Structure P
């Protein structure tokens, strides 16, 4: 027993040399071959050593998990006592990919590492919070918090997010609460599949040290031969280039490790990317005080979105935006509309708040929402909606005419978040599959509001300029069956 303890003590004394040398630890203590070390691998290791937060956006199969797992072991054994937490968006990524690398590196280590390794935990001294653990986590359905992150505070903490683009915002918030001391580190990495979200925002956040790893950076690509087994090279690059093209989102994500112009599955991503290129987003002084402002809203008991719009010549100017996530209700909306001090041409809302809609009665008063609004001075007019697909097409059709004021940036953010729910079970890395319905996020409410603008623009015409004199009529040339249905619902009005 004494000899065994002495052997462990000797091993730990040897390991202690590598606290500032993560690559040396991997070569001398773990299973890494010196000929498999390459510049981006070194850059990744040194960033975790030197910076509190490291953000890595990378292409496909560039040894992200391989290196991250060995960095986790380096941190655990050279920082005493330390807590290492690994999480990801799914069991397969955490258990079958990341922890498979942990087991391989631990089992094939050149020296006895010590500790007790199980399927998703490596214990060294639990009483001192000296362990590594892996799990997937979602926000609690009641509190909205990622409660599994509670209680992991320590002098040395390393949090690792694998496939970080798929991790929810509440989990990011919970992890951030652990990175509070000089000895704490946070490593996030993955394919940058989304143009928005917490992972995408890291690149421009000065508190993060950003690293990009492209397939073109790998030794296999540069030497055009398989130097490191399993790492992407020229064959993979050529397959993606020929299949999708060098200008495609797929090539940017999988080969270059760059964020796409728009997130896959978004309804308006392509149109918003074009608007960004055309400099129609973040414009200043769009508001024209000589023209009326129309509001379009999607009102719910808790979440509501208001867009402030002017129709000038052929342009749709989204000059302002208001989003309520606290359920403030109609009295607050009435005050907000007055404080804006716009000259309103009309207020339009979706069918939900009218007497046949699911949100027909106010949760605050029990009365019909539209009647409560009218008593507060908001005379909502109803926009009947066509089918869901027709609404989405109408929204996509008007994107080329839309201009977004800097005061409507939150509206842009919501539209970028408005996306289809991904069918994870049916999707493959090469072919994502989506359900018909939208993800239940705040962007869905913004998207529904925007559909109201699109349907109004597509199926109605705003011909008047003075409040109370707006004539909303259907263009004579529109002959679709939906136009007839709109007419039957009495959209035509003049004061």
Structure Q
């Protein structure tokens, strides 16, 4: 028995040895177990006291829930060299007849007179254009999958006007045929959002469009989650028609404020529990050190609430806020509300009247994710103008051209071109490299992933598109699309149709 005790003590920390000696009497009195087994009292297994401090405020199931069953797609190996391309950097600049190297999935060199390694796969790109992979901040692919039937309508949980506890990732279908068509249009990254039927629609997720069998394995590494919110016509119409609150814009704001006030109370309770738990752990460690009896009872954690947990993370800045909002006055209302409640808005979506408050959006560094020319399909859209993005850019703001459509996502480059030339018709002095930012760098900033992608810079992910001509041309097509240095689309190779749902729909597909 003594030999066994010596073996158990060997190699342990000082604190662990003290704890072990305090338990030794119990072990000697009848709990004959291996070193790793728990102490037994009255025939019941009792786990040893925690010796490390847990992370406070976290959902105890969150780490397990976040883990993908499948491994994420691995970056490409080796070196890929694009030689002679016109490099659209996404920074507002370009390099003519330049070279770009991707090594093991990351951009390793950009510029002219770049030495190409002998082992590189060389892609002659003279006369063609290379851009960062396009990013769509507003997509419902996978949650409103093709074909558009009721069985595939999973983007709106319209059973309550505030549903921060739902998550678009839990409805995303990786086999949606629209995904391959988006890739063929040069899109490499999307934000998948819940719909706008609720004042708070739920969490969004940012995905890389490399084929995997589950959404979690497609997550963009390092991307924060988002929270979809909505103001204006949609939620008041959905619930007003049911005779429920909200049925007005006043009701929309009330439901939003009430949800965040409750979340603030919840966050405060969690913080108080965390402080009590830290003090209890300190007392436990002191008792273990002095071999005294621990008299203080472990504090009880308040019950978890998934919705309030999401909103508490918004208040801490861990989840980014994206708001479906059309009218200028309502966007100002949301900015005021964010100041009151203590969160920051990453982007207004659709924002058809962003041009009316372009100076405010620029000052607050809030992105405006807009269409090029959607107009008049409901009252909120009647004051839309085609130069919306261009006016926001001229004011020093951050316009983003988004799709909100499985068809529009196939031609984001054309949508950016339309926005650019609408601004030029107004006399705004904007160049093509500014418009490229609207579908590359600016959306990366809005999604919190600009340190990983959105520009052709050394160290960024190898997400690139080789265009057969200037991508702002209506005739432009993507010859090659690479994600993490891996080819995911090659126009020279006939595409394999992955889904029967695509059969007979070629007229809708951008080839």
**Study point:** Origin of the derived value 18 (relative contact order in percent (Cα under 8 Å, 6 or more apart); candidates P, Q)
**Key:** Q
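Using distance in nm of label points 7 Å out along Cα→Cβ at positions 252 and 436 as the calculated read-out, with 3.0 as its value, let me know the right label among P, Q. Show your work: numbers first, answer last.
Working: P: 3.0; Q: 3.7.
The structure behind it is P.
Bear in mind that the values in this text are calculations on the coordinates, not laboratory data. Source: prediction; values computed, not measured. Cβ atoms are built from the backbone, for glycine too; each structure is taken alone.
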